[in-house]
Structure P
Amino acid sequence: MSEGGRTDIEAKWAIARDAIGGGRLSVIMPVYNLADAIEANVAETARLFDSHGIRAELVPVDDGSADGTAAALARAVVPKYEHVVVRPVICQRNGGKGAALRAGFDASTGEYVMLLDGDLDINPKQTPWFFEVMAESGADIVIGSKRHKRSVVQYPWHRRIVSWVYFTLVRIFVGLPITDTQTGMKLFRREVLGESLGRMLVKTYAFDLELLAIAHQRGAKIAEAPVVICFGNKFGALKAETVRTMALDSLAVFYRLRVLRYYAKAEVPPKLDHDPLVSVVIACPRRSWMLDECLAALGNQSYRNFEVIVLPDGELSEQSSDIRTGEPSCFQLSTLNFKLLTLPTGKVRPAEKRNVGIKAAKGEIIAFIDDDAYPDAHWLEYAVRYFGDGTIGAVGGPGVTPPSDSFLARMGGRVYDNPLVSGNYRYRYKAGGVKRDVDDYPSCNLFVRKSLLDSFGGYRTDFWPGEDTLLCKDIVDAGSRIVYDPWVVVYHHRRPLFGAHLRQLGRYAFHRGYFCKRYPSNSLRLSYFIPTLFVAYLFVWAILVAIPQPGVMSVELFCIWQGLVSMPMLAYIALVLVSSLSLNPAVWVVTLCGVFASHVTYGIRFLGGLLARRAPCEFIGKDHA
């Protein structure tokens, strides 16, 4: 390189140094299963910035890798640099690129934030060009673009075609004034990135699209910088599941942006002035492998100011057995890295147990979770941030079916996730959807201000199940909001189809029917009546199709009559077939049967509750909810 070329490059690095000034550049590097390369990549990036006098913090984020990436990042911290610090973030479970970048942003401090893929497909030597474009254009965001006229990209031809089709659709439907969203190098002014992240919902492939769409809608100026990329032979054929997920996520971004106008209305709660103590309350009958799983997941929380109160019938045993293997658990309560308080309550209802926990809690916020659920690593972190808004009294999130559940349990979760079963309430069982205010939410994943619980005495103890519906009614009646956030995730083990699933569903249906007439404010909804109307139709249909051909009716008229009577049933069958669709025949058939059985069970039991003079609330210890 000529002397003039080196001088030109140093001048561009000077632009970056001047922009950063006495602050820092935060470089967030999402990483997944990159143990062989990440230590060297972090060192290369650190040496680069250090050699040019760039005050930077590198924040590599391990997104739940299983190949030793976390250990490699621990080694990457050891070298010391004059201008650069390395601050790894370790996520215990894989949550997708969006979740990893959000975790990295929360751990960063710089006035400028660069998103840089950890595999260094784009060399960070190109950083000065991004600052130069930002300075010249006055942009809030500068993204690397493979389609910039000065970009040099070695890219497989089939990926070029897919990329061109995708971004043509993005430009038409989303309206972004850019030519690329997926290139793994982007520079943000911190406040712009923070405002956008607080409104984001996508965690996986369409994360970049949603991030830029939100920023653009909120008035951020976006510019593009040229990049040099050599992909080599890294990219093979696109996986069908990847294309499907990308397409669905992108359509969801379009729907929220253009139809719902969600991003323009979405709230970002004010920042808390302190880290409030959270008391996690777990009602359970005894120690089990599921309780051990829940406690282990609590030990991995990114938010650390919490205590845990477990409320068993009697003293917790020293050891539990995993019913899946029959082997004793090797999990020791003494190894927990948080304060654990055990309060035996005797054999009482969950509501009574939770009230004992509320009374003993020292936290400002009470987090309720069932012992057959375990939280995502950012569960506490994402929920607590809402309590800076004084109008919010409670926060809930989805209870997702764990992938480790048995086949029939996963099918039970798939039935709950079916739009014909849960309707507008699918968000309770599926990560995704939009933030919203709700007036009823289950206690398997619910955060409530302790002061609010104390004001009306906690849970009512005269109903089970249904006590959480009444708790939410009391919260709303007290003038507080309940907010649902799809990022506040727990993994909730399901009852297997068909017996245990239908028994649980039947209890819920009975109490919902009973509450419709006794506590209508958050239970009297048309959607709850639909399964009962369906059962009534089935009864009438069965009688009508069995009527013998009357002598006064011709064969043709009788066939028309039978067809008209059966049309709703045929439409129902078609809808169930489509909504239950799976390429796996066993999954398809079991889900279809589960949906039908759930409709019939719910419809009959709901009617029973609707007609009942009182609700039998005996405690069923063997199948606690």
Structure Q
Amino acid sequence: MTAAPEQLLESVFGFPAFRPGQKEIVDRLLKGTNTLSVMPTGAGKSICYQLPALIAEHLTVVISPLVALMDDQVAGLRANGVEAACIHSNRSREDNVADWRRVQDGSIKLLYLSPERLMTERMLSALQGLDPAMFVVDEAHCISKWGFSFRPEYEALSSLRERFPKATLSAFTATADTATRQDIASKLFGGKGDIVVRGFDRPNLRLAVAPKTDRNKQLLDFVEPRQGESGIVYCLSRKLTEETAKLLRGKGYTALPYHAGLPQEVRRENQETFMAEDGVIMVATIAFGMGIDKPDIRYVFHMNLPGSVEAYYQEIGRAGRDGKPADVHMLYGLDDIRMRRQFIAQDDGNEDHKRREHKRLDSLLAYGEAISCRRVALLTYFGENTQACGNCDICIDPPTLIDGTKEAQMLLTAVARTGQVFGAAHIVDVLRGSASEKILARGHDSLPVYGAGKERPKNFWTAFIRQVVASGYLSIDVEGYGGLQLTEKAEPLLKGEQGYEYRDIPRTKATGSKKARAAVAALDDADAELLAGLKALRRELAQERKVPAYVIFSDATLHDMCVMKPNDLETLALVNGVGPKKLKDFGGMFLQALKA
């Protein structure tokens, strides 16, 4: 086809004009410029590479992470009369062979492959004979170790520029901070390409966060005025997903579960029902959502804390793709934070990777602790400046604030005088006058600000730092070692040219001790009886093995079992202090006790 992009946009896809930002990317790809495009969810990234693919003389190869996503994309293209195909293991050999022959004879314009299928020597050699015009890496954050959902098999894509030097390389993602963007461009383009960031703001989404008190009641109160609307409820575990779907169905809602533990045909059927029918609530783990293009999702509700700002942004991005108002509401509590920390600790990644993930989680907690516009806090994370939105819970119902100018100046001074390279824990130690070896060795005990905040407990300063980060006066160096750094906003505050207010922080003991961890959630009489039963079992096991009781499980671990009430090994593994060995040795017995 030789028609102009605007003509094809209308004649093939039925759109009278480009959305903002699309034309700029289409033109770059038509000129053969390697381009990474960061576009908000719902901005129409597929059009940006599908149009150049139709105009190009040779094949375009699209690398996609999910089979279901490939199938949906190809079905959509074929519905528009575009010759497209995907080759993967879920299709019959006969179908794959037939489509490959159509690729070879030039009938197919777009071929969708997984990275694993593409990066075999056999496929690469076959494609070299076809001289592809362009490779498109979808969900490109998967290629970067800085990204929030890194997939090792994506890394091999970095060899495409050497193997296919004449092909244009393009990459698309809705979610990538500065470090991730630079890493993607370096891996794919070797520095020879453009990065186009089309902004992250979704002004039609009303943002809200609430402390978790009674999650089921909070969810029911949220969905009650939204009956008949489509929505997604995200849960951390498969068990909670099933329980929440059952709860909603019991209240008369059409609610379907979706998680990796369900048979593939059930997941597919539930997804198709959600896509086709009105008023369906999809209750899901993060296994659901990538590539979902249902325009009228009116809300996304998080029952638990997501893993990072990037994950949160991607998940809320499924709401309101039609541009109409939509609500996103997140609950989080101490148990969420602990479980997220444990997920990171149990990750297979190296210590550098784990450190980055902890800092990403810190940034999400700072967003949850925001005292001013949440949209400002969210977009600041992605390096985008904006004004208060008037469309988040804080703008609509501002919290009561306390003057914290003196504390903020202490904090910013401590960060500046220690070189802007240390994380929150070290800064808190400086402010509280700790005599740790790290502080003494660096001479930080001689700083004027040393010990200036000793009247405040650690938990105050930790929460205060999250609020200051969320307000945009400090940033977390995720690319480095998680050090706190001053932003441009900090200077007027340091100079006394403006004040700072913070949301009240309850004066509680730090949660580092066993006693404090055990006090995170009070036990009712029934749970106290359950705790006594678990201690009796622990005592029996300890006596059999002639070891102290704490060697089996600590009191804090038993307490967490009573709070979480796991009913399978997968959930029991999330309890703080239950490692793989103890899960294997004692898990079955403690599950029996919990069920009894």
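Every number here is computed from the coordinates shown, using simple stated rules; none is lab data. Every value quoted in this text rests on a predicted model; they were computed, and no experiment measured them. Cβ atoms are built from the backbone, for glycine too; each structure is taken alone.
Tell me which of P, Q gives 73, 62, 49 when you compute Cα extents along the principal axes in Å.
Computed on structure Q.
Upon calculation of mean count of other Cβ atoms within 10 Å over residues 187-194 from the atomic coordinates, which of the structures P, Q produces 17.0?
Derived from the structure labelled Q.
For distance in nm of label points 7 Å out along Cα→Cβ at positions 35 and 307, which of P, Q scores largest?
With respect to distance in nm of label points 7 Å out along Cα→Cβ at positions 35 and 307, the highest-scoring structure among P, Q is P.
Kindly point out which one of P, Q the value 0.45 was derived from, the read-out being FRET efficiency 1/(1 + (r/R0)^6) of positions 59 and 427 (r between Cβ atoms, R0 = 30 Å, to 0.05).
Working through the options, I get structure P.
Taking mean count of other Cβ atoms within 10 Å over residues 43-50 as the criterion, which structure among P, Q has the greatest value?
Q
Distance in nm of label points 7 Å out along Cα→Cβ at positions 267 and 571 computed as 2.1: which structure among P, Q?
Q
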